[in-house]
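So, here's a batch of structures to check.
Just so you know, all these numbers are worked out from the coordinates, no wet-lab data involved. All figures in this text were calculated on a predicted structure; none of them were measured in a lab.
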Structure I
Amino acid sequence: MTVRPILFAAPMVRAIISGAKTQTRRVIMSIGADKLCPYGAPGDRLWVRETFAEFPAPGDFIYRADFEEPLADRLKWEPSSRMPHRASRLTLAVTGVRVERLQEITEADARAEGISRVPFRPDDGFPICDGYMVGQDDGVSTLGPTARGVFEGLWESINGKRPRCSWGDNPWVWVVEFQRAEVTP
């Protein structure tokens, strides 16, 4: 079993903690028959790197995903790329790995990426339809009609400015399926 780090933004960390996120897609930078997935194989472990702070004392960690605005903006956060393994609170067990084109994502896969189904409630309080959004309903975010469409917007916000990584480029991606692993200290 190999253990590797993997970066996640705060909304995705919250989705992992809630159990809504069980897949991630990462762009494949080069394709070849001899290439192994850099995120592991079934049975391997991934330790989650997330935005964090060492607070209130050295060795005590807090995590950006646990805080709402404006309190979060008052703290000095360290980027996820600088998180040491000892600060990680989440370990994921890889359960499957496959390769596909980004736009092959299904509705079910988009939901496994952490896109949530929520009821749309107008001002009168009666739900009239369901919609989809990243994470839990915050009362402010716009709902999309499909999980796949919301995932497309999320993908663009994260990867759209990178060369050959936008939704329209339809890059090859690693699809890594996982579940939270119990870790004993």
Structure II
Amino acid sequence: MKLKIGDSAEAFDVSDIHGKNINLDEYMDKKLMLSFYRYASCPLCNLRVQKLIQNYESLGGKGLHMLAFFESPKESIVKYVGKQNPPFSIIADPERTVYKKYGVESSWIAFFLSAFTRSYDGINAFLKGFLPYKLEGEIALLPADFLIDENHKISVAYYGKDIGDHLPLEEIESWLLK
């Protein structure tokens, strides 16, 4: 079931790829963004992570905390996403336990449409060295982003329309200024 604005954020207790325990309760009274990605070597996913890294100082300076979930095992995340050295926690969730709590789904139709809607992004990712080396998990999984307020209420529930569709950075910035 997809979450919507005003719903309570679904609780979780996980460890990031460095072994740090992360619990939703730690983010009470803080603004939090949860991002759900496909597999660790996904070029479009890594392109998005790169954009978040580039904007982290600005977003974090406005009080945003970020957590990124990948459906790959820890070892793959370290090898592919980890080489970018993101300043936010990344969680391996190969069983998609937290994905299911947040209603993150797959769509073969959206997957195939992505070939037309994301060709520029795919070329850009390729030019930056992000290649799909190892396919792990559900290839048609769609990304999702959630902005969660200080009271653990969903302020924005953004379910991607294709395999590279994430909440625009401008919308995140706008939410932080409210």
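Given a computed value of 33 for relative contact order in percent (Cα under 8 Å, 6 or more apart), which structure among I, II does it belong to? Please list the in-between numbers first.
Numbers: I: 29; II: 33.
Working through the options, I get structure II.
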Item to check | Entry that produces -4500 once helix-only ellipticity at 222 nm (-39500 (n - 2.57) for each DSSP H run of 4 or more, over all residues; to 500) is calculated, selected from I, II | outcome: I
Next on the checklist: To test your reading of the models, identify which of I, II gives 48 for percent of Cα pairs over 23 Å apart when calculated.
Outcome noted: I
Next on the checklist: If you rank structures I, II by mean projected area of the Cα convex hull in nm², for residues 8-87 alone, which sits at the top with the largest value?
Outcome noted: I
